[in-house]
1. When mean projected area of the Cα convex hull in nm², for residues 254-293 alone is computed for each of I, II, which one produces 3.5?
2. For which of I, II does FRET efficiency 1/(1 + (r/R0)^6) of positions 262 and 326 (r between Cβ atoms, R0 = 30 Å, to 0.05), calculated from the coordinates, equal 0.85?
3. Given that distance in nm of label points 7 Å out along Cα→Cβ at positions 46 and 238, derived from a single structure, equals 2.5, which label among I, II identifies that structure?
4. State the single structure among I, II that was used to calculate Kirkwood radius over Cα pairs in Å, giving 23.8.
5. Of the structures labelled I, II, which one yields -5500 when helix-only ellipticity at 222 nm (-39500 (n - 2.57) for each DSSP H run of 4 or more, over all residues; to 500) is computed from its coordinates?
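Laboratory data are not the source of any read-out in this text; all were calculated from the coordinates shown. Note that the coordinates shown come from a computational prediction; the quantities given were computed from them, not determined experimentally. Cβ atoms are built from the backbone, for glycine too; each structure is taken alone.
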Structure I
Amino acid sequence: MYPLNGFLDYLPQLRDYVAKRESSWDRTGGNRDSITVKPGDSATLAEIKGPGVVKHIWVTISCPDKYYLRKILFRAYWDGENKPSIDTPIGDFFGIGHGIAKHFISLPLTMTCDRGFNCYFPMPFNDRAEFEIVNECDVEIGAFYYHIDYELHSKSWNNIGYFHAKWRRELVKASKKEVNLSGEENYLILYAEGRGHYVGCILSVHGLRPGWWGEGDDMIFVDGEKWPPSIHGTGTEDYIGAAWGFNREFYGPLHGFPLKGPEDWTGYHSMYRFHLESPIPFKKSIKVTMEHGHANDRADDISSVAYWYQTEPHIDFSPMPPVDKRIPLPVKTPAEVLEEILEEIRTAEDLEKKYWHYVHSLGRVISRVIGRDAVRSLLNRALWEALYSKTVEKGEVNEARRVLVDVYNKVIDILRRQ
């Protein structure tokens with residue numbers, strides 16, 4: 001028997017399957033190797049009779065719509081099902097959210113050189129596989145190029161899970177609780193019923209206020225278990241595989257943070273974690289969640305794609321929202337962020353509790369323009385501590401409010417004049 005001692009030793013073994021490809025090649029023999037899709041139309045990319053397994057998908061797209069990566073839906077159906085097992089905006093499916101394409105390479109997904117999107121998740125089927133895109137842009141997709149590489153096999157598959165991918169988005173609300181002993185208000189990444197295993201996710205955060213949103217723990221509930229779940233993490237960046245926040249962009253085979261926003265943690269961020277080395281199995285159900293901040297104390301715009309395998313039928317745990325609900329919110333300038341917080345300071349009834357929160361928010365926004373003498377002195381901790389002791393600690397909350405409003409206004413004016 002041929003030895004299997006090295007990573008590539010399987011390659012000399014002869015194969016029994018037939019390799020095939022569905023693609024957008026020009027059937028006339030010319031060089032227009034793409035399809036066009038009018039606004040509101042759908043296009044079937046492939047209808048493949050099984051048994052088989054899709055091994056690789058590649059696409060690249062030319063479309064003038066600013067948010068085409070969120071407006072074009074990518075869907076796949078297995079063995080004649082009515083509900084798609086893959087149902088996600090096409091950009092998010094390939095690894096980065098917010099309608100952004102940016103170079104990164106992982107084992108199952110890539111956005112190579114910003115333009116070449118690849119997926120290597122194996123997708124087995126018995127009777128039929130169907131892939132389609134839906135153009136919900138306001139304009140035509142001028143060029144959609146694709147390859148779908150697959151194998152045809154002589155025998156049907158037994159005891160296999162079908163591949164699933166599902167996008168979800170939520171404008172989460174901040175909880176007033178100081179501890180989280182249930183997980184009920186966590187952001188939901190996946191809820192599935194049946195038998196299968198979870199293999200990972202893309203998680204995208206639009207930070208709407210300054211401050212670190214990554215204190216939220218991952219909590220994965222298997223087969224209906226109650227809190228605390230058997231899989232309970234220690235922080236968002238810990239789940240991704242980093243620590244003490246993210247001090248840079250990075251991408252690896254199984255975990256990465258390929259899109260990092262501003263230093264004050266506002267703006268767009270995207271990350272991924274794949275459990276390819278040890279998928280998380282479930283026999284009845286699985287609920288994959290993430291806190292949004294410690295004890296869900298953050299209100300941000302979160303979206304995700306969950307990837308998993310399971311037996312059919314599957315439930316649609318998060319119906320696809322209309323196109324206007326998928327468009328990313330605009331990123332605010334530092335001055336706009338401070339103006340929003342300033343309005344809250346003016347009317348906050350619990351300012352004595354939020355005093356340091358407002359001070360730290362100011363400091364984080366200023367850190368985006370650090371090094372400018374006009375604002376550096378405003379970060380002097382001793383001055384803020386002195387103000388706190390002379391006002392808040394003595395019950396003079398309105399005086400603390402007056403100073404905060406004055407300082408915020410001065411910083412906003414400086415930022416507006418930059």
Structure II
Amino acid sequence: MSHPRPEPPTRRALLRGGLAAAAAVAGRFSVGTVSAGQSSSEAPSGFHPGGLDAVEAIVREAVAARAFPGGVLAAGRDGSLAHLRAFGRLSYDEGAAEVGTDTIYDLASLTKVVVTTTLSMILVDEGKLDLDARVHAFFPAFSGPAKERVSVRHLLTHSGGLLWWAPLYQEVKGKAAYLARIVAMDLAYEPGAKSVYSDLGIVLLGEILERVSGTPFAELARRRVLDPLEMKDCLYRPPAALLDRIAPTENDPWRGRVVRGEVHDENAAALGGVAPHAGLFGTAPGLAHLAQMLLAGGTFHGRRLVSRATVELFTERAGVPGSSRALGWDTPTDERGRRSSTPGEPGYSSAGSLFSGRSFGHTGFTGTSMWMDPERGLYVILLTNRVHPTRENDRIREVRSRVADAVVRALDRP
């Protein structure tokens with residue numbers, strides 16, 4: 001006796017229903033997960049049955065508490081994207097579309113690690129970038145008290161003495177003007193004495209990468225990182241055709257409107273939307289490819305992008321006094337070994353308190369984050385638009401650490 005064939009799910013149902021369905025739409029992955037037709041008691045590979053239910057509950061609670069309108073959570077282990085879920089809606093507007101696992105987010109400062117740090121790794125391997133080269137060699141005007149001691153390594157560890165930020169978008173426009181202003185600034189502290197997170201230092205680094213490679217930054221990012229990693233829908237300046245899938249960010253006083261489909265960061269916007277510190281848009285499945293490559297020691301789909309030694313060099317703590325910084329990346333433990341999941345406590349990290357000390361990750365101002373634990377072969381990605389409709393909402397800080405801890409507790413082999 002024949003049975004009628006069931007109707008296929010809609011694309012939106014696929015994208016909200018589970019990884020096995022979503023992977024067919026979103027990319028090419030090794031899949032072990034709770035699919036749309038599975039019971040939640042059937043555990044994704046690497047996790048104990050029902051363990052990820054607690055993780056999902058944290059994100060649902062955060063959406064209900066208006067920590068963010070919606071988000072996408074991805075977790076993977078041992079080279080597989082094991083869990084992918086979408087939550088909430090794109091905005092708080094009546095009738096706003098539901099978030100899908102293919103929703104595109106403004107990645108904000110994840111740009112620094114996804115693009116700029118990865119490019120730095122590649123160019124170090126190729127002998128084109130010397131971590132101890134002086135910034136002065138690329139910008140002769142970058143001179144004066146202590147400035148000639150600042151190196152590329154200092155820029156990557158945010159320890160070069162540069163100011164963390166300046167409202168240059170209110171004063172100048174275009175890369176040449178930005179670079180001239182940053183180069184002319186006095187240092188705020190002695191190079192190497194401490195780490196102060198600096199967008200301005202990464203802007204200088206991006207120009208250095210262009211010069212040593214001989215390639216414009218956007219093209220360099222696409223050819224050397226985004227395309228080789230098959231990071232579908234990870235791009236600068238997304239076209240209008242993708243707008244319906246892009247989560248809006250802030251109701252921005254500077255621009256006088258809700259920002260959607262263009263970079264939220266004002267300085268990156270004044271640079272034309274392509275910058276080494278911000279500007280990249282992307283999806284959780286796309287970022288999972290980067291995480292898998294790094295946890296595999298620099299290989300992706302059998303192709304080596306970065307040497308294992310360089311991955312290890314860039315992801316271990318760099319030894320800056322009082323700093324948890326690696327080269328480009330951050331690590332989860334402070335200099336005294338303290339760990340906390342509670343914002344404001346000593347040792348707080350967005351990675352929570354359970355990721356291993358060898359872990360590395362980064363966050364983005366718009367509400368994005370990714371953390372990887374090489375000891376467990378584990379990664380967690382959380383993409384949200386927490387700045388919608390205002391950046392004053394910082395509840396994401398507690399959510400990130402709770403999610404990270406819950407994912408570790410869900411492992412079948414912690």
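1. This value belongs to structure II.
2. Details: I: 0.85; II: 0.50.
That value comes from structure I.
3. Value 2.5 for distance in nm of label points 7 Å out along Cα→Cβ at positions 46 and 238 corresponds to II out of I, II.
4. I
5. Of the options listed, only I reproduces it.
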